[in-house]
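Please find the structures below.
All of the numbers you see were taken from the coordinates with simple rules; none came from a lab. Keep in mind that what you see is a predicted model, and the values were worked out from it rather than measured. Cβ atoms are built from the backbone, for glycine too; each structure is taken alone.
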Structure I
């Protein structure tokens with residue numbers, strides 16, 4: 001227990017169902033997104049921007065659900081030639097520390113690999129310790145830094161780290 005909430009019991013940690021996003025998921029995806037990103041930050045997407053992104057043919061979007069069909073999290077990536085960028089990955093606060101983000105990330109990279117992607121990139125706030133730990137555990141490595149890239153709601157700026165993984169890597173197992 002590190003954030004005041006007990007960790008879910010092992011028996012409660014069923015992997016979520018991960019599936020491609022449908023048009024009917026836009027509302028629940030945006031609700032989770034709004035719980036994950038401050039509307040005053042540059043990472044926040046308006047609902048209309050999310051809907052427009054989901055309509056793009058180069059977009060790969062996944063949703064993670066409970067057995068009852070409740071949205072736990074999502075992952076959005078955009079492909080360009082043999083590369084892709086994870087644009088957003090979010091898990092509802094009540095579903096954090098359940099393995100949902102790890103499961104979404106693994107499924108996203110597998111799906112992108114099947115689509116011909118060899119390298120996946122993402123950007124993360126240097127101060128987002130939990131996200132960085134997830135990406136590093138998956139095998140992403142820092143390949144660049146954008147100084148003062150992210151603007152926080154209090155007006156301060158934080159560096160952004162550009163990270164990359166080769167899709168031939170078995171995420172979270174470290175083998176190529």
Structure II
């Protein structure tokens with residue numbers, strides 16, 4: 001019987017990747033347009049609001065509400081949009097850092113077997129049967145066991161080889177699919 005018992009110290013990079021994987025898993029299929037609509041609103045309204053604030057400040061400082069050169073409008077639009085997405089990403093980095101430095105997240109143990117998945121840290125553990133798990137997704141440096149929008153990241157580096165990480169992902173995916181069939 002195949003079983004995976006791992007212990008590792010999580011890091012911000014793989015935790016962040018796990019969070020992004022869980023987010024992607026949550027917005028699959030019919031839910032994908034909702035995510036793209038939110039991205040579109042962020043990409044358009046935030047820069048427009050940023051431009052409006054800059055224009056109001058310019059009016060208050062100079063008394064003039066126009067920009068002499070049309071270059072400023074697209075430049076401010078791009079700057080506002082870039083700043084918005086950068087800030088959003090920074091929030092996820094802060095959340096990932098908080099997860100890794102919490103008392104629960106400093107050292108993690110996982111067990112994956114045909115009967116379920118255990119994610120343990122500190123003095124607590126989270127036990128789930130495969131049927132209660134929403135998805136198992138794989139990324140570049142980590143896989144994530146996703147449940148209710150929560151990512152339980154497992155870094156590929158916790159395994160002996162990249163091949164072992166790939167085999168574990170395939171096995172966990174098979175257990176999950178069998179449980180929800």
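When distance in nm of label points 7 Å out along Cα→Cβ at positions 25 and 153 is compared over structures I, II, which one is greatest?
On the way: I: 2.7; II: 1.4.
If we compare distance in nm of label points 7 Å out along Cα→Cβ at positions 25 and 153 over I, II, the biggest value is for I.
Thinking only about distance in nm of label points 7 Å out along Cα→Cβ at positions 105 and 121, which of I, II has the largest value? All intermediate terms of the calculation are to be shown ahead of the outcome.
Working: I: 1.9; II: 0.5.
For this comparison of distance in nm of label points 7 Å out along Cα→Cβ at positions 105 and 121, the top structure is I.
For which of the structures I, II does the calculation of helix-only ellipticity at 222 nm (-39500 (n - 2.57) for each DSSP H run of 4 or more, over all residues; to 500) return -7500?
On the way: I: -7500; II: -18500.
Computed on structure I.
Who wins on mean projected area of the Cα convex hull in nm² among I, II, i.e. which is largest? Mind dumping the intermediate values first?
Numbers: I: 10.6; II: 13.7.
Comparing I, II by mean projected area of the Cα convex hull in nm², the maximum is at II.
Taking relative contact order in percent (Cα under 8 Å, 6 or more apart) from the coordinates of each of I, II, which one would give 31? Mind showing how you got there, number by number?
Values: I: 19; II: 31.
Working through the options, I get structure II.
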